[in-house]
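So, here's a batch of structures to check.
Read the figures in this text as sums done on the coordinates, not as results from a lab. Nothing here was measured: the structure is a model prediction, and the numbers come from that model. Cβ atoms are built from the backbone, for glycine too; each structure is taken alone.
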Structure 1
Amino acid sequence: MIGRQVAAGFLALVVALATWTARAQELGTVKVGVLEFGTVNWELDVIKHNGLDAKHGFALEVQGFGSGQATNVALQGGAVDMVVDDYLWVSRQRTDGELLSFVPYSSTVGTLMVPPDSEIASLEDLEGKKVGVAGGPVDKSWLLIQGLAAKRSGMDLAAAVEPAYGAPPLLNEKVQDGELDAVLNYWHFGARLEAKGFRPLIGVEEAIAELGVASVPPQLGYVFEERFGTEHPGLIEAFAAASRDAKQLLMGDREWQRIRPLTKAEDDATFEALKRRYRAGIVEHWGAAERADAAKLYAILAGLGGDKLVGKATELAPGTFWPGVTY
């Protein structure tokens with residue numbers, strides 16, 4: 001009797017695995033190129049671990065690279081099907097003749113942070129101070145903060161402060177050592193400072209709102225060749241659905257406990273700050289209104305950053321956003 005039960009259970013498992021495998025092969029495979037230790041790995045791990053790719057009829061493969069430039073080269077060379085980048089880069093590439101397209105990944109933006117005991121209380125108080133900036137002179141967040149300073153008081157922020165451009169970990173180290181008076185870093189580095197008691201001076205989402213954009217557009221997205229999307233429209237939609245399912249799981253705590261080692265959070269405070277900031281960037285709606293806001297923000301950034309930021313793409317290139325994904 002027990003033997004028959006074991007055999008029946010084994011048969012059921014085999015059938016389930018066969019069904020799972022067949023389902024995962026319906027639409028094909030998506031190979032995503034990512035930074036080896038980038039935060040997008042958290043979401044992709046949730047997709048794989050929970051079988052969300054198979055649920056939506058495809059198989060996910062993840063390939064790690066040492067730099068963002070390497071992932072983009074891999075995409076352009078056909079070694080991967082998708083990478084994560086911003087929509088400004090997609091528009092610029094389209095204007096230059098390389099037809100890429102974009103579906104949202106995250107709208108999380110950076111925050112200009114100051115030490116816990118700092119007397120700096122406004123942008124005007126930054127005059128003469130050393131400000132660390134990740135991403136260089138045409139970093140989008142830095143440009144928007146400059147735009148806000150100009151709008152509020154006519155302040156030329158870049159000229160008024162002493163900018164220090166550098167790698168995100170180094171900037172965090174220097175501001176904690178007192179070598180910098182403030183720092184504008186990528187969101188997960190900002191979360192680590194927040195966990196150490198650093199306080200926000202101004203958030204980029206606040207700058208976006210004051211500059212006249214109603215919502216915070218997705219800053220980063222999954223980017224792919226338009227041709228790939230045209231040949232596999234169902235695959236793009238299925239991948240986007242799996243991505244949203246993963247984010248829904250990350251609104252709860254169970255998956256966070258499982259992926260905590262991936263976050264490299266040094267302590268509970270850092271872990272909680274990372275969770276909070278990640279969740280703040282989940283794109284809940286992506287339709288005509290949000291696309292219009294993204295185009296408006298693009299125009300603002302093009303005006304602030306010029307051709308160094310957007311090249312010849314002074315307006316958002318048609319087709320930048322993949323039309324088949326709306327929610």
Structure 2
Amino acid sequence: MSGPHVAVTLGDPRGIGPEVALRAIEAFGGETDTTVVVVTPAGTFTRQELEGALGAYVLSRDASDAEAGAASVASIERAVEGALDGRFNAIVTGPVHKPSLHAAGWHVPGQTEMLGRLAASERVGMLMAAERTRLGGALRVLLATTHLPLRDVPGRLDQRLLVEQTELLDRSLRDDWKVERPRLALCALNPHASDGGLFGTEEADTLTPAVALLRARGVDVEGPIPADTVFARALASEFDAVVAPYHDVGMAAFKTVSFGTGVNVTLGLPFVRTSPDHGTAFGLVGSDRADASSMSEALSLASRLARARFDTYSARV
């Protein structure tokens with residue numbers, strides 16, 4: 001029986017997405033029975049056809065945001081259509097340029113939200129996952145809020161959001177990672193988890209009640225735990241994942257220990273979606289200095305998670 005079918009989109013055609021995808025797919029080629037194809041606006045291409053597909057897809061750095069955005073969006077839409085109709089079990093997305101998405105008519109913070117809309121998913125979550133880090137242990141960080149100005153975070157970080165995102169994380173770890181009883185930690189918002197209210201009230205008003213409700217629902221979660229200790233405890237295997245209250249507190253810790261091996265995973269979709277943890281890096285295009293490690297990790301993790309989630313693979317290119 002054939003293994004999972006994974007679709008790869010190349011991201012912004014002016015960025016490093018196409019070149020790192022090419023290297024990652026070539027390296028991945030013969031290691032499993034996973035079928036990998038590349039999806040572009042022009043169609044779906046096998047590994048053997050990849051170089052020709054890249055030649056038609058890549059745009060000059062002088063191309064407009066609207067042109068690049070249209071190519072990125074069309075590829076994503078085609079890949080999602082294939083995943084929803086059963087041809088693909090997973091999608092690996094190359095990095096996009098957010099202003100280009102806007103220029104192409106998608107006024108969303110990023111691909112996570114775009115994919116959620118295309119798949120009509122009620123809620124999605126952004127999980128940063130590194131199955132290996134510079135310190136050895138795995139680190140998985142769910143960003144409860146994503147691309148927001150810092151001043152807007154406290155107003156968005158309500159009990160309902162924390163409960164929904166943590167339950168989504170718990171379910172995904174069970175279904176896709178096959179963790180029988182995930183151990184989760186909720187990172188505090190304020191310094192020292194507010195030190196009993198000295199540095200804010202969000203812990204007492206919002207985070208602690210959310211943890212109590214989650215525990216009552218059977219979720220094994222601890223917190224709120226100060227940000228200056230929770231990630232170290234997770235790296236020591238005390239927790240399977242951490243819920244971070246805002247983007248940079250999670251990403252700063254995550255990328256410090258996993259740059260090059262980290263993967264962005266979208267939770268809550270009816271298919272597996274992963275992406276490298278870097279951007280378009282326009283300045284590296286053509287320099288032969290773009291690192292394909294994160295794309296390779298995204299491809300490997302997509303295959304692994306799809307294999308865990310789906311019992312059979314009816315997908316066909």
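A few comments on the model shown:
- Value 3.6, calculated as mean projected area of the Cα convex hull in nm², for residues 27-82 alone, assigned to which of 1, 2: 1
- Origin of the value -15500, where helix-only ellipticity at 222 nm (-39500 (n - 2.57) for each DSSP H run of 4 or more, over all residues; to 500) was derived from one of 1, 2: 1
- Structure with the greatest value (metric distance in nm of label points 7 Å out along Cα→Cβ at positions 43 and 283, set 1, 2): 2
- Looking at distance in nm of label points 7 Å out along Cα→Cβ at positions 35 and 259 for structures 1, 2, the greatest value goes to 2.
- Of the structures 1, 2, the one that 3, 12, 19, 21, 17, 11, 9, 6, 3, 1, 0 was derived from, the read-out being P(r) over Cα pairs in 5 Å bins from 0, in percent, for residues 91-170 alone: 1
- Of structures 1, 2, the largest value of Rg/Rh (Cα atoms, Kirkwood Rh) belongs to 1.
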